[in-house]
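The structures considered in this document are given below.
Coordinate-derived values only; no laboratory data. Remember, it's a predicted structure, so these values are computed and weren't measured experimentally. Cβ atoms are built from the backbone, for glycine too; each structure is taken alone.
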Structure I
Amino acid sequence: MDKIVINGGNPLHGTIAISGAKNAALPLMAACLLSSEPITLTNVPDLRDTRTTLALLESFGVKWQKEGTTLTLDASQLDNVEASYDLVKTMRASVLVLGPLLARLGKARVSLPGGCAIGARPINFHLQGLARLGVDHELAQGYVDASVNGRLKGNTIYFDIPSVGATENILMAASLAQGTTIIKNAAREPEIGNLIDLLNGMGAQIKGKGADTLYVEGVERLHGAECAIIPDRIETGTYMIAVGAVGGDLTLTNCNPQHLPSLLEKLKLAGLEIEEGRDTIRVTRTGPIRSIDFKTMPYPGFPTDLQAQIMALMTLGDGLSVITENIFENRFMHVAELHRMGAQIKIDGHSAIVTGTGKLTGAQVMATDLRASASLVIAALAATGETHVSRVYHLDRGYDDLVGKLTRVGADIRREKE
């Protein structure tokens with residue numbers, strides 16, 4: 001098992017090219033199951049999660065070829081409908097194969113998924129939505145056994161809260177359903193828009209991209225298509241916050257500033273200087289970090305996937321910061337590790353009260369989930385002395401070449417065996 005060793009204090013200067021979005025790549029890869037014709041995806045990130053998804057698709061009979069960041073998937077010869085526990089235990093997005101398999105083959109057996117330990121994240125919205133389309137299912141021995149008699153039937157589906165994964169699963173299933181499906185209170189994340197672009201390119205008839213109500217007119221078959229994966233807005237935000245923590249002058253390329261409205265506003269309030277281009281962001285910090293309050297919310301609100309990173313930044317602030325987590329109930333696991341570095345943070349229910357001290361000290365810390373890993377890296381970049389971050393396989397799930405990218409802009413960071 002590897003660890004990351006960081007000597008803090010170096011400002012970041014230069015350019016980082018942002019990779020394709022993990023949270024877009026995984027559902028787009030699953031969408032290949034809807035067609036017997038090849039799907040080509042470009043700007044595919046090299047991540048542990050994308051490699052796990054390839055292994056999962058391969059277990060169904062999908063053939064694939066990858067050259068650089070271009071991936072071609074051929075699901076013409078599917079011979080299996082079971083997603084085993086061994087393949088999905090580390091990745092919650094594996095449940096996204098459920099809708100496509102049911103739409104294409106009429107049955108699926110999918111292990112209840114794993115992923116980061118940041119909350120229960122039940123798949124009830126997925127199953128309730130699929131039931132509205134005519135799916136029968138039962139839960140037994142840790143698996144969802146699901147089937148449909150004939151074609152899926154379009155229906156109106158309402159989510160109590162906007163669920164990204166459930167919206168994606170229902171979109172894919174409804175694309176091949178008979179009749180019209182209306183998804184109300186749908187999630188609005190850019191990654192869902194990316195999936196809609198691919199599905200419509202395959203011949204689906206989906207309207208409402210970017211809105212909280214989506215209309216899907218089912219078709220009998222979908223054909224092959226090509227689609228580019230959008231830039232990773234969470235990776236973009238992570239590097240922006242890192243500049244806030246250590247200072248410097250960093251330009252991020254191949255990104256989309258329009259996908260980060262709430263983060264850009266909050267970082268400007270915190271004292272960062274930000275220049276937005278069409279597909280670039282330049283971020284600098286020369287003055288002190290101002291403490292700010294924020295709450296995580298569904299898009300376009302502040303992303304829960306950046307909460308841990310900006311908490312690390314707020315430990316360096318000039319006062320009190322109140323951070324409220326409204327999406328996941330167990331997403332403060334990084335707090336104990338930040339305490340080891342000298343952070344002053346108090347948990348009060350769904351809120352964390354951070355007293356900025358302006359300084360952190362290197363320590364041995366342990367990553368507890370994907371985004372917590374990134375928060376510890378940010379804290380270590382700003383800390384005095386050396387920090388060892390263990391269990392970095394979490395980082396590998398969502399950051400393409402993080403150590404290399406940070407090294408090239410001046411960070412003293414390396415990867416070692418434990």
Structure II
Amino acid sequence: MSTTEQPLRSYILEQVRQFYTEELSPCPFVPGETPVQVAGRVFDDEDLAYLVDAALDFWLTTGRFANEFESSLAKVVGVRHAMLVNSGSSANLLALSALTSPSLGERQLRPGDEIITTATSFPTTVNPIIQNGLVPVFLDVEPLEKGTYNIDTRFLEEALSPRTRGVMAAHTLGNPFELEAVTAFVKQHNLYLIEDTCDALGAQYHGRTVGTFGHLATVSFYPAHHITMGEGGAVLTSTPALKKLVESFRDWGRDCWCEPGEANTCGKRFDWQLGELPHGYDHKYIYSHIGYNLKATDLQAAVGVAQLKKLPHFIETRRRNFQLLKDGLRRWEKFLIMPEATPNSNPSWFGFPITVREDAPFTRQQFIQYLEDHQVRTRLLFGGNVLRQPAFSTIARRVVGDLAQADRVMNSTFWIGVYPGITPEMIQYVIDVFDTWMKRV
């Protein structure tokens with residue numbers, strides 16, 4: 001950036017901040033008219049200024065903002081490396097695909113190997129297992145009366161087979177699964193652990209941030225998540241060799257690790273002998289994996305840099321909203337199962353899950369229709385029992401148990417929002433709507 005450019009850039013960014021104030025500031029809440037959304041982007045003039053600042057560089061691939069974001073995110077979570085990608089779903093794909101690299105030797109995942117997961121999940125936690133020719137082994141979630149909606153670790157040993165190579169599971173709606181049991185299991189049997197923390201950025205277990213327990217972890221920055229850059233995600237690890245593999249699969253499968261616009265980082269760009277290529281073939285065009293192009297842009301990363309500064313406040317607000325809802329709704333526990341934090345955890349809540357009890361005098365469908373009619377937005381718990389979904393009906397898999405709890409989730413569970421755009425006034429309105437319904441039944 002030249003010295004003559006700086007005053008003009010500053011002027012442009014000041015006008016951008018003024019535009020936000022005049023055109024994009026949040027509107028007042030009108031009970032019964034303004035929807036109380038389950039999730040959404042929360043941004044201010046700083047986020048917009050960062051985005052335009054990156055646009056003025058016109059550096060459209062990853063650049064200075066991506067480097068800053070990766071470094072800052074790694075420090076926030078407490079891992080050595082964070083690799084920025086274009087979505088949380090891509091992060092899941094890359095985390096598992098990296099473990100198929102031949103460079104891992106005996107620990108390489110091969111077609112037919114098994115990965116333990118849960119039937120109650122978002123599809124893209126399961127899809128990479130299938131996409132890599134591996135076999136998902138589905139476990140149920142804990143009994144819904146516990147209120148965690150997480151993988152039932154009592155079934156881990158029963159799920160084990162000679163082909164088991166890892167566990168890949170999500171911390172449901174920001175509530176950590178029982179990491180003590182899972183990490184002991186994977187350590188005992190020399191398995192991989194991939195933590196899907198897309199809904200749980202900032203959650204803690206025994207005072208330690210989730211995403212630091214597994215060999216790899218993933219994060220999403222979709223607008224619904226804890227911070228956003230529109231589309232975006234990251235893969236986390238503290239193992240340098242896994243970092244290199246993730247970056248290779250992300251960047252076309254290349255062997256080279258130069259940053260965009262750089263060359264000869266290794267010092268032997270024209271002195272490699274790999275595969276059947278001639279000696280000295282340009283290392284920037286040597287490919288060691290069947291990879292993808294799943295990079296993010298610097299414009300996205302710029303928004304992420306600004307958003308990451310707000311993360312502590314966002315998490316605090318989510319926890320506040322969760323507690324306000326729980327305090328206000330616990331009087332209806334005879335009809336509804338309330339969520340509970342996993343023991344020894346401090347969740348970073350993504351949503352407030354609720355299950356309609358089997359003996360309630362109304363169905364979930366009747367209840368959520370009433371909520372929606374009164375501007376309280378709802379969502380089901382992702383895929384419910386994913387094996388009931390059309391896309392998963394014919395996949396190769398193993399199932400442990402009868403998945404009765406996953407079916408209950410499918411039929412009786414939904415969730416409402418706690419995201420930072422929801423104010424205490426909105427929370428009280430939601431509680432009032434619940435009260436009105438419950439007094440009618």
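Okay, here's what the table says:
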item	result
Answer label among I, II for the case where distance in nm of label points 7 Å out along Cα→Cβ at positions 36 and 252, calculated from the coordinates, equals 4.3	I
Comparison of I, II by distance in nm of label points 7 Å out along Cα→Cβ at positions 76 and 172 - largest value held by	II
Structure (I, II) behind the derived value 33, 20, 11 of semi-axes √(5λ) of the Cα gyration tensor in Å, for residues 180-299 alone	II
Origin of the derived value 18.1 (mean projected area of the Cα convex hull in nm²; candidates I, II)	I
At a computed 3.9 (distance in nm of label points 7 Å out along Cα→Cβ at positions 108 and 140), which of I, II	II
Among I, II, structure where distance in nm of label points 7 Å out along Cα→Cβ at positions 348 and 372 as derived comes to 3.1	II
